[in-house]
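Read through the structures below before going on.
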Structure I
Amino acid sequence: MTSFSRPRIAVADTGSGNLRSVEKALVRAGADVVVTADPEVIAGADKIVVPGQGAFGGCIAGLGRDGGALRDVVVRDVRAGKPYLGICLGLQVLFEGSEEDPSCAGLGILPGRVKRFGQHPGLKIPHMGWNGTAKGAAGATGILRDIPDRTYFYFVHSYFAVPDRAQDVALFTEHGEPFCAAVARDNIFACQFHPEKSQQAGLALLQAFVAI
């Protein structure tokens with residue numbers, strides 16, 4: 001792959017998330033990467049990545065700072081068909097809202113909400129560690145084409161998305177109860193796990209995103 005064929009990927013700096021780890025993983029996957037909160041830079045990129053760790057409300061606030069220009073360009077470009085990868089909170093903010101902060105609206109790009117894990121005997125919250133995944137209705141997406149069932153990815157979270165449409169679920173797994181581990185729809189792919197922390201499986205997923 002020559003430098004002229006490497007896609008330009010903008011990693012949106014919302015003020016939450018391990019941005020440098022995501023940047024390094026995407027570079028390793030074959031992309032030219034810029035970490036930015038500049039709406040014009042994001043608008044000029046080929047693809048968008050929104051990572052995030054921490055709280056739902058904090059990520060939404062980061063997208064909405066300075067008058068909401070960052071949020072607006074992300075929503076506009078995603079609705080226009082630009083490839084989008086959401087990681088952890090970058091998945092959750094796609095939905096309408098979260099139990100973590102009921103007063104805070106999500107982006108509403110996908111129908112559904114985010115809920116907290118229920119209390120079960122012996123169940124640890126937050127959920128931290130490696131989980132095997134299985135493909136859902138949207139599992140035929142190109143990003144997952146070469147990712148087999150029962151592939152393990154690394155998770156760190158207390159909340160998970162509950163899509164209204166089963167056909168948006170790309171991967172699912174279980175922690176006390178089955179939950180959505182990734183969604184896919186048209187130009188959108190978003191995962192609750194951290195591909196940048198998921199070794200070879202995560203790199204393969206990022207390479208597939210870079211290649212689309």
Structure II
Amino acid sequence: MSCRLYLITPPVIDDLAAFGHILAQALDAGDVAALQIRLKDAPEGVVAAAIDAIAPICHARDAAVILNDRPDWAAKYGCDGVHIGLEDGTVAEARKIMGPKAMIGVTCADSRHRAMEAAEAGADYVAFGAFYPTNTHATPFRPDPDILTIWQETMQIPCVAIGGIKVDNCAPLVKAGADFIAVVTGVWDYPAGPAAAVRDFNAQMARALP
């Protein structure tokens with residue numbers, strides 16, 4: 001078993017050039033599987049500019065670029081995949097827009113039933129959470145880590161743990177069976193900086209694995 005880091009952008013990026021520099025340093029600091037561009041309610045032009053600035057940095061370091069919510073924009077601007085939330089349409093709709101090779105992830109909150117439906121519909125990964133309190137994304141859901149263990153024991157497609165995850169609390173989720181740990185403020189607001197956060201996450205995750 002392995003567990004990899006899945007970064008999510010801050011909700012607002014004021015300076016794309018500065019963020020690109022910070023992102024490059026973070027990706028160079030350790031293993032990162034993917035970056036989700038999550039700019040809620042931003043207009044298309046802002047999202048397109050972000051993809052244009054961020055995607056080359058990620059691709060040069062073998063990190064996939066996932067866009068939140070919008071399969072149409074993800075396809076239009078050449079993202080590797082899309083992450084759809086509870087109200088963002090179906091896997092089938094996203095697949096039709098993005099094609100057979102795109103990565104499609106689905107928010108499943110605390111519902112194994114929704115996750116199984118997503119898997120059967122052809123999702124590439126499912127995301128459970130929020131496991132810890134978070135100000136990034138308001139959610140009433142607080143699943144127990146054993147949802148990750150049960151998923152690993154019964155299903156094939158990967159699961160992502162999300163929600164309030166930091167260096168000092170990620171180990172129980174890694175041990176429970178998360179394939180990926182999705183992180184926002186735990187990296188970008190890390191006291192020693194994002195690059196140090198990536199290093200420390202990877203070290204902590206490695207220690208948590210059997």
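Read-outs: derived from the displayed coordinates by stated rules, not from any lab. None of the values given here were measured: they were computed from a predicted structure. Cβ atoms are built from the backbone, for glycine too; each structure is taken alone.
Values computed for the structure shown
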quantity: Of the structures I, II, the one that 3.9 was derived from, the read-out being distance in nm of label points 7 Å out along Cα→Cβ at positions 124 and 140; calculated: I
quantity: For 1.5 (distance in nm of label points 7 Å out along Cα→Cβ at positions 28 and 156, calculated) the corresponding structure among I, II; calculated: I
quantity: Structure from which 21.5 was derived, mean count of other Cβ atoms within 10 Å over residues 76-83, options I, II; calculated: II
quantity: Winner on distance in nm of label points 7 Å out along Cα→Cβ at positions 60 and 116 once structures I, II are ranked, highest first; calculated: II
quantity: Entry that produces -7000 once helix-only ellipticity at 222 nm (-39500 (n - 2.57) for each DSSP H run of 4 or more, over all residues; to 500) is calculated, selected from I, II; calculated: I
